[in-house]
Structure I
Amino acid sequence: MTRFDTKLAHLGRDSADDARTVNPPVTRASTILFDSLDQLRAAREEVPFEGPRYGIYGTSTTFELQTAMADLCGTESCIATASGLSAIAATMSAHSTPGSRVLLQNDLYWPARAFAEAELTDIVDLRFFETVEELDALASDDTSLVFIEVPTSGTIRMIDVSQVGEIARRVGAPLACDSTWGTPRFFDAHALGIDISIHAGTKYIGGHSDLMLGLTTGTYEALGPTREWCVRYGSTAAPDVCWLGLRGLRTLSVRLERHQASALDVATWLEDRPEVVRVLYPALPSDPDHDLWRRQFSGAPGLFSIELRACDEAAYARFIESLELFGLGASWGGFESLVLPAIPQARRGLDPQPDDGRLVRLHIGLEDPADLIADLEQALSHL
């Protein structure tokens, strides 16, 4: 099997053979039984999270998902954890050698940034960068990790991954990336030089807004420190959640194709609205990051942001609260459309000014795009 969509249908089903079912059964366990001491000792010598040892290290359901995800990402290994943030926290913590420098992209997923500022500041020299040039100036031989998100999930900004990777390699630091937006379907992270790729399976991989899951992929060597940290802190994902992740993989491509087509329709319509200053969606030819997106991605999902014309908080609230088909809530990647304020100033401790353009993050779901456009049109009339 070489084609991605065929892999989605067939990977992660080995344990279904014994059950003579299409889908593998859910295997739940705390205690794992062995036939002999030699068998027990052999299990303890295996790579953690790669075979049955104790429930916290996973069951056949966990291993099916991890093996499938590693294959889809074109790498050796995958570690499943309880959420995307837990995967990010594990990677950041594992590479925060006391006294070293950790470099994070400024517009990083804000809970990840909040974690780093709260937990790592007293351990490492934590620095933030906006551009490749800023990263180049900050990178030093004591850098222990470079962490990016492509694109950033609030401002939907791109960065040149190849250039970032060259800088990270120059100083001997691993490059980690939150790759959730593109998924393995649209973003071949490891082929671009990313050592550690993190996916919030909560989003497009799950696809139904009913699970929390983190998936970290890379070579055995690249994931070594993260794996050790997860063992030490008991960071793992429940078998039932892994089963839901496997279910979501089966329809990943067909859902993403619909998300992409509908998002392009809606984003193109929004570009022509007088109430909208700009649409931040790199799949649009007008986006300043469009060429970079084309070089790094093979498609785009349904998440983008818009900048509304300057308005006060009351008008901003009227627009958001008058939407009928867009749920107001965090996360994205499910079948439903969502809206959320996206105010990067607030994430950095700054107060947005009354005459600032207001950012709104939209997730375009699987509804008919014509209905979503009609809903946005009536909501924009409230500005």
Structure II
Amino acid sequence: MSETQETLNLYEGFKLMRDHAPVTQLQADGPWQVARHADVHAILRDHATFSSAVSVRPPEERGAPSMLFSDPPIHNRLRKLVSVAFKPSQIQRQEQQIRARCKEFLDAIPLHTEVDLVQALAAPLPVMVIAEMLGVEDGDMAAFKAWSDEIFSNIGEILFGTPSAASEQAAAEMNAYFLQQINDIRANPKDHLLGQLVATETEDGMLDDEELLSFCRLLLIAGNETTTGLITASARIFHEQPQTFAQLKQQPELSASFVEEALRFYSPFSATVRRTTHAVEIAGQSIAAGELVVPLLASANRDERVFDEPDKFKLDRSPNPHLGLGFGIHVCLGAHLARLEGKIVAEQMAERYSSVTLANPQTATVGELGGPKVLPVVVA
């Protein structure tokens, strides 16, 4: 398998950490990086010790609690409100619609011509699916992707520093749009997901505007970044391993297994973050209360203590206990949706193309949140 030097350096670095410094600070007073699968798994499972409430911004600047960055009981209440829409049975009902959308995007990609796969497929497909769930009009899809990218690309600054002017502008524009939709729904109820949330009555009464806006932001991200990263990872694998692409063409029934191995091999999210609620020891390293801990998902997914030949892509790998979609109470809300979209994309690309080639493999950087923002490819 041919990989870029950047990829080799990244995964070689992870291996060195797993072997010699499984829990370490890369700089003084920096967050603790955790590299081994067992330790990452334990952190994700223990939300009482490793809190998701990691932001240092004052409460008055954070808005309504977000499911991504909250702990029980707040997290459980918020997740319960939207989890029904992401159950496997609900997601499966959208399969034909997703297949039709995917076909439309692939039909528009010319053969033997360099195309940015992110703009042509990987970004608009998941945005369109989640936006349709929220009742968004087709003409607003491009704006949603732009807002999501800008907000999520600055997530570190939003949590731990001062958000950029661009991310604040994107958030303001998205909030204004959704507030208009929410007001319209209150006057004229709708049956889509946002309409159901507006009509939901909790123990504390109806959801207010800020709570509804928080859900909209979360759902846009949950239904977007994971799938975008999965699709770009799939294209990268097709380029690097044409034998895997050929096997998938011959055995499309392996598409679900392909998705799981792609999630392991090139995780859509290289890491997540937690904060310790009390002093704790991880792999012999003492960590004080209130410290930031970064579980390295991409490293855990290449841990030779868990995976046989972890640096090889195995289409039929089983078992495959990867952490590409997280684990525990914060496992990716859109996991079933991402898996279905990834499966459909892999099947349709294998069915219609003889090859998928990265025009510039150096652009396919590993470790970017949600995958690369640009991925030039040529399909034949």
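Suppose helix-only ellipticity at 222 nm (-39500 (n - 2.57) for each DSSP H run of 4 or more, over all residues; to 500) works out to -11500; of I, II, which structure was it derived from? Value -11500 for helix-only ellipticity at 222 nm (-39500 (n - 2.57) for each DSSP H run of 4 or more, over all residues; to 500) corresponds to I out of I, II. To which of I, II does the computed value 3.5 (distance in nm of label points 7 Å out along Cα→Cβ at positions 18 and 290) belong? The value was obtained from structure II. Thinking of I, II, which structure, once log10 I(q)/I(0) by the Debye sum over Cα atoms at q = 0.16, 0.18, 0.20 Å⁻¹, for residues 10-145 alone is computed, gives back -1.10, -1.10, -1.12? So the calculation was done on II. The greatest value of mean count of other Cβ atoms within 10 Å over residues 42-49 among structures I, II is that of II.
Sorting I, II by relative contact order in percent (Cα under 8 Å, 6 or more apart) from high to low puts II first, with the largest value.
A value of 17.6 was derived for mean count of other Cβ atoms within 10 Å over residues 66-73; which structure in I, II was it taken from? Attributed to the structure labelled II.
Laboratory data are not the source of any read-out in this text; all were calculated from the coordinates shown. Since the structure is predicted, the reported quantities are computational estimates derived from the model, not experimental observations. Cβ atoms are built from the backbone, for glycine too; each structure is taken alone.
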